[in-house]
1. One of I, II was used to compute helix-only ellipticity at 222 nm (-39500 (n - 2.57) for each DSSP H run of 4 or more, over all residues; to 500), and the result was -8000. Which label is that?
2. Give the label, chosen from I, II, of the structure having the highest value of distance in nm of label points 7 Å out along Cα→Cβ at positions 269 and 293.
3. If distance in nm of label points 7 Å out along Cα→Cβ at positions 165 and 301 is calculated from each of I, II, which structure is the one that comes out at 4.4?
4. For which of the structures I, II does the calculation of relative contact order in percent (Cα under 8 Å, 6 or more apart) return 18?
5. Quick check on the output: 18.2 is mean count of other Cβ atoms within 10 Å over residues 37-44, derived from one of I, II. Which one produced it?
6. Given structures I, II, which gives the highest value for mean projected area of the Cα convex hull in nm²?
7. With distance in nm of label points 7 Å out along Cα→Cβ at positions 85 and 149 coming out at 6.2, pick the structure among I, II it was computed from.
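None of the figures in this text is laboratory data; all of them are computed from the coordinates on show. These numbers were taken from a predicted model, which means no experiment stands behind them. Cβ atoms are built from the backbone, for glycine too; each structure is taken alone.
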Structure I
């Protein structure tokens, strides 16, 4: 029989390398369950965002607006998983990563533009009523060499500035209160579009291009508010329905809708306007095309939408002094 010293040594003998490796591997799967649960929740939010109701503070629309940013959870939780050395969390993170890629990965791929040359370049910009330097903004916009320019949130004094700056390049101009359109080609018909305000925030113009006449809408929909009562968008939604109904009834072969809609194409509340229309950025742009706020864009609320027209290229310009960034699209009529 072994003596007492031998027995003690046997009991206190350090574990073998294989046993330590097994315990370490087992621990990697036991750790990080909270991180794994958060990863699955992020995936569920993206997959079922349409199921989040608007009944409480319009939270569904708020989620729709900033939905791509849910993907930020993947790298953040990924770092936490590495720190915890959790295999469970790492596997769980594959789910939101794949879902985000399926939903938004295509936006990051080049080569979406349609073949063939464009024959009309259009630009839309909310120039910001508080813009400290509208002259500089006007020069920046002229640099885009667009054929048609739509501006929103114009003040009476700034309108004069833009008219003076654009006079040589754009011989045709129409303005209605806070929205205006400039064109290199003849504008043959114009009218104000009622979207429920006491003043005009939308207009319709027919532009006669060398390749055909196209109906152009310029609109600035009501703003949304985030406050103690939640995400308030009732007034904006009313303007969406008013504008969407008139565009749906427009019998023109080609329609271009430009402006600040205070909502993204993912926002379910924008559906009455976007139905039947195609986003130039979604069809022919690369990336998310975020436009607001200008300093660090987090959402695309400025749009160029078309019907009966083919987008061939779309992009977002650099900041101009406004709190929004301009959007540009090349189209083929």
Structure II
């Protein structure tokens, strides 16, 4: 068992931002990352995604952002950027290390991992959501003889050429998949609620609205919820063109899945070769379960980044800090509060 002041779990945007500020404050810490290399969740983004196709990426603290016009896959560009950042600031990242559980060890939190156990005075969890894709349950899913995959498994449109693809989900990822796949396949778009297009490009006010709504939820101890539910779906030239082609005609959610497609309550059906579940992700926090943090509302109540039920634990890249800008701010705030906690602990000895 190794004793250390702070363990940061995850080396994505939020984890690296936290590590940067902890290092500047002179706090002894380690960053445990399960990835095979730098890049966080960006390492797994589909190859056809470019930085110009996302809402934007804010630079890590103390560095310049990658070029938005880089023609290479975003996964490659961001992984290279994060790796350079880790080296430039000599951040103490260990990988690949899988954190299995965080437990209350009395004076310290015990972080059990594939590389041993750390006894930490504080823990900053920055594991994001990519490792926990959400698959909703619908009757008959096990009967389907075609292929089912999630956004987490999506690698581009080429593999769907000439097929019938049902895309499930009302978020930005679903729209991006439709734009690509509809060029090579027949698509059907299915959502639980009618999608709300804003008719405008995503702007700062949209980001602020999303953050405010999600922050309200986590302060109340509720699950963070979807960003799209707060902002709607922004327009872009590609979205406008797809709408004109009829690609963005949505149909209500089906009632069940059949062997060769999906079916609705009124008896109508749609044959399909593929069902693509663009149904989002949930926070990857199963390793925190031994701490018993979930409240009656089903979420983890936060005050800023600090967990109300366990003040030695901070969540960054969670809820209102899930964006790249929010992750930077959360990392700075968590590092500041952790330093104050350590100083308070030391003054009591």
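1. II
2. II
3. Label of the source structure: II.
4. Details: I: 18; II: 23.
It must be structure I, since only it matches.
5. On the way: I: 18.2; II: 20.8.
Attributed to the structure labelled I.
6. Numbers: I: 24.3; II: 18.4.
Largest calculated value belongs to I.
7. Checking each candidate, the match is I.
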